[in-house]
Structure 1
């Protein structure tokens, strides 16, 4: 396995220190892994996992278009809507979609806190059977990640996006960890309005959701109660968020289908406002 990162300082930190994985029970594991600065040639790679922010998907796909072998399977393990479509428009490789509820918090360039175990779901984006999926599932499970293969990855990705749209911006705006969100009745009401709007848009898009986000919301928050959402982490660091690919995507697709999504619109504008203020 080789890790690839575009930031040379992070590459050097991992080369020097390895990857330090901390668990909530205080267990610490240090792992030495091969790491390179990207983009880089990958002549023997069986699988290329794309784990960048959704807004970087197009740039990453373009940078690997001419250097990733056609035999390499590309797995998108990302948040938000539209990543698979973006990769499909640029790359000719076999594409696997993925989603995970594993919780993690970055403690530094080479240190990660694993804040909650979850489930990773993968599948061919067209719903076809794939030998690559079976191999990836085996590799993930050997690494300790519970993994399933789904024939309905569109539904999986939409369900995750609707859930994230009702968690990430609320966490980012209130600065609360996941567990605290689950305890607030006011936040629950807002979150359910967000999810109801997302479900309406998904129905208009003829997507068969993989479970009811409203039933999963509290369970996900409590199973990752110590986790700070990725959006909260981005806001605290003054970085761009994935609001455009979450609530913003539901908003824009709703407009296309003639469905009003006022709560998603308000959350999108509020988070964009925070992004703008951090650049001043």
Structure 2
């Protein structure tokens, strides 16, 4: 593949997804979108994104609000701890960076809940830096292009090396779109791929095992949600959003386990530990 990557960029010009967060270069808005998209599908994020930014248009606005307000606004997105991290990040950005997200990788990585992917996404999509952004979709594309499983350092180095100079924003959006819509996990549409000619896995006849399987950055799927502690956590947070406070005798039923107060207590403790709830001396649970 040429470093200019013109086949991919030409493909993206007509096949790229039209997503609301791609219309901005505001670092805060980009960060919000990236945290929302972690382990949450795009169709669930789209209707929540604008509403959240309307409520919290800047880090300062988010930091001024209570954590509970941010958790309420996160309704429908799941993985509610991300809302707590976003509020914590807003507080740090206001306190240390004058209310503006830093454009430095090391400083971004110091923010609560911001890992290597999110930090590089902010650099590429807000500041238009020429860095590789590696989510599960991009990592899958890279492993198949190389025809081998990749370790974390190698996949990041390959992603960085493939970014055409001055095209970091467009290139990374194209890679994410390619992985999400063409180079998919279960049914890749290789004949529609603009990079098929340069793909080692395709050239070899797509042999088993798929090199993306087990490669760094490629997700392996989540554990069963139905009946899990995650489901109980979500039920409790949703109940707190509606009611504000849950009395001790309401907790087990709200978690979905009316006959298992011990399991409920264990899950309540994780909510308190993660900053998603406060346990009062009388045993009542409330949003922070």
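A short reminder: the numbers here are calculations on the coordinates, not readings from a lab. What you see is a predicted model; the values in this text were computed from it and never measured. Cβ atoms are built from the backbone, for glycine too; each structure is taken alone.
Going by FRET efficiency 1/(1 + (r/R0)^6) of positions 197 and 237 (r between Cβ atoms, R0 = 30 Å, to 0.05), which of structures 1, 2 comes out largest?
1
Given a computed value of 23.2 for mean count of other Cβ atoms within 10 Å over residues 29-36, which structure among 1, 2 does it belong to?
Matching structure: 2.
Figure out for me which of the structures 1, 2 the number 35, 24, 16 belongs to, where Cα extents along the principal axes in Å, for residues 149-204 alone was derived from the coordinates.
Of the options listed, only 1 reproduces it.
Thinking only about distance in nm of label points 7 Å out along Cα→Cβ at positions 69 and 165, which of 1, 2 has the largest value?
Going through 1, 2 one by one, distance in nm of label points 7 Å out along Cα→Cβ at positions 69 and 165 is largest in 2.
Match the computed value 1.43 of Cα Rg over 2.2 N^0.38 Å, for residues 93-140 alone to one of the structures 1, 2, and report its label.
1
For which of 1, 2 does FRET efficiency 1/(1 + (r/R0)^6) of positions 13 and 189 (r between Cβ atoms, R0 = 35 Å, to 0.05), calculated from the coordinates, equal 1.00?
The structure behind it is 2.
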